1. Thinking of I, II, which structure, once Kirkwood radius over Cα pairs in Å is computed, gives back 19.6?
2. Where is relative contact order in percent (Cα under 8 Å, 6 or more apart) largest, in which of I, II?
3. Comparing Cα Rg over 2.2 N^0.38 Å, for residues 71-110 alone across structures I, II, which is largest?
4. Could you figure out which one of I, II the value 3.4 for distance in nm of label points 7 Å out along Cα→Cβ at positions 143 and 167 was computed from?
5. Which structure, out of I, II, was mean count of other Cβ atoms within 10 Å over residues 103-110 calculated from, if the result is 17.0?
6. Here helix-only ellipticity at 222 nm (-39500 (n - 2.57) for each DSSP H run of 4 or more, over all residues; to 500) has been calculated and equals -26000, so which of I, II was it run on?
7. Kindly point out which one of I, II the value 0.65 was derived from, the read-out being FRET efficiency 1/(1 + (r/R0)^6) of positions 63 and 207 (r between Cβ atoms, R0 = 30 Å, to 0.05).
Structure I
Amino acid sequence: MKPVAARNLHSQVVQQLGQLIVGGQLAPGEGLPREDVLAEKLDVSRTALREAMKVLVAKGLIESRQRTGARVREEVHWKQLDQDVLAWRCASMPTSDFVEKLVEMRELIEPGAAAAAARRRTTEQLAALKVAYEAMAAAEDLDAWAEADLAFHETMLLATNNELMVSLFTVIETALGQYFLLSARNSADFKAALPQHFEVFDAIRRKQPTAARDAMLSMVQTSRRNIRRRL
């Protein structure tokens, strides 16, 4: 096993180069400096740099060839749902683009997930969803609200009892967390969405899939309007 310091060092290089690539400072097709030059520029060992490059290759951001060296790949090859890549995109994307793409993703995923939760949730999962809702109701500041909001949506996805759906949440968690914070920040009252969350919870409680789907879709569309109005 590698020492913690070495792992942290190559993780820092991954973050630094990944942000430059996804943010557009290193363009697709652009070659990276030679290994010795890049290692010196980043002030890391060549070993740490090689480890970082392996990670970036696995994420589809760069390709490394023996004769031509490392080169940034076109976006189509990036693993867009990789947690790091998604976080870098969210951080670098203009707010309007971020909102539209996140809303579209939510419209496709969450209403169906709410309906599935209404069909399959257990008594224990319903109790956990209620706890998450109550944490939203009790939130006294924006950060506490966003954290509780994310927990509510995670708990709802767990209640689908669909392991693929649950795995998807772990992929998009970073993006959703940023979205919920942005949505609440751009609302006149960050608790304005509380009644809509109750409608989703209540439909899941009553095992009414259509009502749960409709309530979740309405919630997503309202948050989109709130952000658009304030941009």
Structure II
Amino acid sequence: MDKMEHYTLHQRIYYKLRELIESGKLPGGMQLDERTLAQELSVSRTPLREAIASLVEEGLVERRPYRGNFVRTFTAKQVNDLYRVRQTLEGLAIRLAVSNITEDDLERIRAILAEAQEALEHDDMAAYSLADQRFHETIALLSGNEILIESLNRLKRQIQIVRIGANRDPQVVRRTALERPRILSALEARDADLATRLLEEHIDGVRRSVVALIENTTIATE
């Protein structure tokens, strides 16, 4: 049975809209036209508005007075702030994970990286992005720290929007694809210091690339 059947109409609409945003089908800066979305999703506008309100609260949609609701875009400063926090939290997560990790856990991470590589070879960026997200989520879960996991969960939706832009840059994709196996090797060696440094550098590299992309786009449009 599809687990979505157990959700309320509001929840189903929310998850569908979130999926459209995270996949880039509703890109950053796009206005959410309630009439069009209601027709496309075959729902009334009341539960649609409730779903949009949840996305506003989660930071994926921004409500602009007298203009409507728009898929969130990020300034260079906001990306810097987001990734600095992510870098610190995930650095702590992987350090804690090293003392908890088992061979089964390592095998799961190897499988995720194999999926990422296969997706990359087939130019399936949606599958590649999903594998990347699972890689980071797995490390967070292995920390065993519930508050840390909860904090990263609150950030991950906004991170996913930013990641869409990063994954459109072939240089970023190639570089990060080489970095993850090195992080895995450090985990296999149970080297907490090296694993933490490599993961923090991995995240910081994406931060610098996305910030540069935003700044270059801003200059080009001025």
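1. Corresponding structure: I.
2. Across I, II, relative contact order in percent (Cα under 8 Å, 6 or more apart) peaks for II.
3. Going through I, II one by one, Cα Rg over 2.2 N^0.38 Å, for residues 71-110 alone peaks for structure II.
4. Traced to structure I.
5. Source structure: I.
6. II
7. II
Taken together, the values in this text are just the output of simple stated rules run on the coordinates, not laboratory data. Because the structure is a prediction, the values reported are computed rather than measured. Cβ atoms are built from the backbone, for glycine too; each structure is taken alone.
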